[in-house]
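Given below, in the form of structure tokens, are the structures.
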Structure 1
């Protein structure tokens, strides 16, 4: 997996501008902040994001994948201000699950998610070597 960084562009913080990879593709459905019993772990945004990321890594492990194989994450948040205000704590939660691996990412504010208590949903695409 190789990060794409055009010459002269400022280095992105917490994501990659692009990724080029080859291998076996893994597509992971949007994950929310619930546990294996489908119970929301907390009403806190950061706690839900941490759990969603952990769910992604747990699913990826089923085919031998690890966090560093994730090429793209798409985040759906119900409140962009909540997302932006969570910066430092969210970064710590992210690194606790993903390490210092920063794939291509998008964040989209949505009107709502299907699970009423969900604050964030994250879907992933991984490439296994």
Structure 2
């Protein structure tokens, strides 16, 4: 099993454990603002590349291709679905993280620390 170039990890800070079952989508900003042939596009210049759900350890290791070109990418976390599944009232129904891939072939780990009323992120390793 190979790991994709972009991975993520979601930790539930309120519960003090990994956030399993969080739907995650990976998008790439389309060149020229339109989706590539045969790919899904949101119509606002973002092309859907892949989707996954975090595993029992809160990780999504198979999120998109093994190698991606340099460019602007976005992770969309469906935090509303996660909090609904845990019967937790929350303020953020989704988290969008936009970042640059500037070193083709290098691994990019983009984790979030999540609670019902706040989140933080950083460039992981």
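Out of 1, 2, which structure matches 3.5 when distance in nm of label points 7 Å out along Cα→Cβ at positions 15 and 47 is calculated?
Values: 1: 2.7; 2: 3.5.
Among 1, 2, the structure yielding 3.5 for distance in nm of label points 7 Å out along Cα→Cβ at positions 15 and 47 is 2.
1, 2: which one has mean count of other Cβ atoms within 10 Å over residues 7-14, as calculated, at 19.8?
2
Given structures 1, 2, which gives the highest value for relative contact order in percent (Cα under 8 Å, 6 or more apart)?
Numbers: 1: 39; 2: 31.
Largest value of relative contact order in percent (Cα under 8 Å, 6 or more apart): 1.
To which of 1, 2 does the computed value -1500 (helix-only ellipticity at 222 nm (-39500 (n - 2.57) for each DSSP H run of 4 or more, over all residues; to 500)) belong?
2
Values quoted throughout were computed directly from the atomic coordinates according to the rules given, and no laboratory measurement underlies them. All of these numbers come straight from a predicted model, not from anything done at the bench. Cβ atoms are built from the backbone, for glycine too; each structure is taken alone.
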